[in-house]
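Nothing in this text is a laboratory measurement; each read-out follows from the coordinates by a stated rule. None of these values were measured; they are calculated from a predicted model. Cβ atoms are built from the backbone, for glycine too; each structure is taken alone.
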Structure 1
Amino acid sequence: MSQVRAKAEELAKAIKESPEFARLKAAQARLAENTAAQIMYSDFQKLQLEVEKMRLSGEEVPEAKLEEVRKKYELLMFNEDIKEIIMAEAELSQLMVEIQQILAESLGLLRPAGDDQTVN
């Protein structure tokens with residue numbers, strides 16, 4: 001196994017041991033105990049995926065569809081189990097974005113945040 005792959009596995013292990021990952025696993029376990037919330041959340045995820053597919057294919061997403069997403073999101077946030085999993089997913093996602101940014105900056109593919117120098 002290459003050194004890069006070994007380091008990636010070390011990083012994956014560190015992520016699994018992170019508070020962000022622990023929060024997500026706990027939220028998933030709570031949601032698993034709430035069948036009604038699971039169904040509502042699954043329906044919302046399907047709607048989100050449908051909108052994302054439209055965007056990626058270049059289709060214009062109808063305002064009515066975007067409004068449907070907004071309304072369902074607001075409704076879901078009243079359910080504590082769903083709210084917790086959404087927040088936990090966002091937190092872990094933010095960690096992953098930060099990791100990707102660190103890698104890109106370290107490889108010289110992206111200027112460090114706050115570096116406003118123009119490249120000529």
Structure 2
Amino acid sequence: MNILLTWIKKYWIFCTLFILTLITILSLRPLETLPPVPGTDKIHHFVAYATLMLPTALKKPKYWLVITLLFIACSGLIELIQPYVNRYCEVKDLLANTAGLACGLIIAEILKRLFSLDAKAS
């Protein structure tokens with residue numbers, strides 16, 4: 001586990017861009033039909049954005065807060081675009097995404113303390 005976390009911390013920009021690209025593609029992929037009930041995907045949003053935040057939070061560059069705000073802005077932009085690709089635009093998705101980002105920060109701090117990552121492989 002420590003090797004994986006150290007690798008993620010070292011290649012955090014690549015990991016972050018890969019995850020952000022994947023989230024964007026999956027979020028904007030047109031659907032043939034809308035789900036019968038909007039709002040059933042909040043766990044997916046939460047997990048995706050917690051995963052997105054993890055590499056940045058592990059590395060925690062001096063501008064991490066700006067990156068976090070950009071993730072929130074990107075999430076909002078995706079929500080605004082979604083109605084044009086036969087998806088729902090939901091404020092609750094944006095809230096789930098933001099909560100996921102916060103959780104990603106907390107998880108990274110716990111992992112760094114458990115595996116003493118601050119002293120290793122900056």
Structure 3
Amino acid sequence: MANRNPARVLVVEDDEYVRSIIQRNLVARGHAVREAGTVAEALAALGREAPDLLILDINLPDGTGWDVLRRADPPASVRVLVLTAVPVSPRRLGELRPVVYLPKPFPLEALLRLAESPTRTVEDHA
């Protein structure tokens with residue numbers, strides 16, 4: 001099913017299998033997807049082009065997704081969807097302002113719905 005409003009998406013996830021599943025499903029919906037598995041790769045990709053949506057794992061082999069947000073400081077137009085198996089404090093969420101926080105494990109359909117709609121939040125899926 002192609003999306004009428006395709007987005008440029010950067011998926012930052014160190015688990016290659018999870019990253020591949022997310023990438024394939026987003027591409028199948030018409031999105032242009034780039035991938036990164038480390039903080040260094042994510043920063044390089046963000047330095048080349050700001051995506052419309054940044055899907056960001058927190059625990060990465062060379063740092064954290066929070067490091068990516070602090071160092072890249074993406075423009076407010078970039079929607080940030082944080083994925084993590086580790087609970088995140090409300091203070092941290094407020095400080096780094098992701099649009100959505102999706103705890104792992106998550107239903108793939110929830111992630112895909114969130115990627116399609118810039119106004120949805122995780123509370124919409126509870």
Worksheet item: Which of 1, 2, 3 yields 39 for relative contact order in percent (Cα under 8 Å, 6 or more apart), as computed?
Response: 2
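Out of 1, 2, 3, which structure matches -23500 when helix-only ellipticity at 222 nm (-39500 (n - 2.57) for each DSSP H run of 4 or more, over all residues; to 500) is calculated? Don't jump to the answer; show the numbers that get you there.
Values: 1: -25500; 2: -23500; 3: -10500.
That value comes from structure 2.
1, 2, 3: which one has Cα extents along the principal axes in Å, as calculated, at 49, 23, 21?
Numbers: 1: 49, 37, 29; 2: 49, 23, 21; 3: 35, 33, 28.
Here the read-out was taken from 2.
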Response to the item:
Structures 1, 2, 3 compared on distance in nm of label points 7 Å out along Cα→Cβ at positions 86 and 102: the greatest is 2
